[in-house]
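Listed after this line are the structures, all set down as C-alpha cells.
Derivation of every value follows stated rules applied to the coordinates shown; laboratory data play no part. Here the structure is a predicted model, which is why all the values come from computation and not from measurement.
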Structure P
Amino acid sequence: MTDWDAVSFVLASKPRFQILLELREKKCTPSELTEKIGVSDARTSTVLKELEEQKLIKCLTPDRRKSKIFTITEKGDEILEEVHELTSKE
C-alpha cells in the first residue's frame, strides 16, 4: 500500500528527491551529497534529517559525528518508484 503522504513529502522538495536518487545509486556521506546536488551543507543536513524521520533513508554510522554514511531504505526506494511513475506521466 502506497504511503501517499511520503510521496507528497518527496515531491514537495527537489533536494529530497535528488538525495533519494543519489542514495539509490550508492551510499554517500553528507559532503558527497552536498557536492552532487549543489545545495548548502546546512540544507543537506536538514534534508537528511527529514528523510530519516520519514524512514526513507537510514544512517549506517549513527555513532560518528563526521562523515556519516547514508543509504536509502526499502520504503525510500518504493516511494521513489511512485514519484517516478507520477512524474513520468506529466
Structure Q
Amino acid sequence: MFRPIYGKLKIKYPCTWIYKIFGTDQTHMREAAFEILSGQVYTITPSHSSRHKKYHCMNLEIMVADEEDRTRIYEALQGHPAVILVL
C-alpha cells in the first residue's frame, strides 16, 4: 500500500485509511463522523484517553478513492467543532 519515494509516501488508491481524531467528547466525535461521512461505510473505535479522561482519541477507518477524497475527509474532520486534532 505504501512505498516511499524520495521521502514521500506513494499511496496506491483506492485504499483503507485510518484517521486518528482527538476531542473531549466521544459522543460528539462519533456524531461528527456521522455528519461528515453519512452514506459511507466506516468504522470508528476508541483508541486512547488521557489519564483524567479529559481528552480522547478515536480511530476512524474508511475506504478512500483518491488523494482528493482523503484530503476532503481530513479537512472536514479538522473543521468540525467536536474535533480538536486529526492525524
Structure R
Amino acid sequence: MRITREEVRQVAHLARLNVTEDQIDAFAGQIGRILEYIDQLNQVDTTGVAPTFHASVQTNAFREDEVQGHLNLDEALANAPKEADGSFIVPRVIG
C-alpha cells in the first residue's frame, strides 16, 4: 500500500509535528513498507485460531477480603526513624 506525501503531511499536521520535505519522503517510504508488511499478515489463514488477548496467561491476582489483625501503636512505631506523641516524624517536603 502506498502512502502519499499529502497523507504524511496530514498526519504530521494532526500530530502537531513539524516535518521537512526530506522527512516527508522518508516517512512515506517507511510507512508504506510497514503497511505492506501488515498486509502480508492479513493474508495469513487464521481459521481455527482462538483470539489472544494477552501474550501470557493471566490469572486474577485478587484475594477475598478477610478481616485480619492490625499493629498496635507501639508495633507500628517500632521501626520509625523518628516519632513523637504516637506519630511518625517525617522530613518536610513542601516549603
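Just a few scattered comments:
- If semi-axes √(5λ) of the Cα gyration tensor in Å is computed and equals 24, 15, 11, the structure in P, Q, R: Q
- Source structure (of P, Q, R) for helix-only ellipticity at 222 nm (-39500 (n - 2.57) for each DSSP H run of 4 or more, over all residues; to 500), computed value -12000: R
- Structures P, Q, R were compared on relative contact order in percent (Cα under 8 Å, 6 or more apart), and the highest value belongs to Q.
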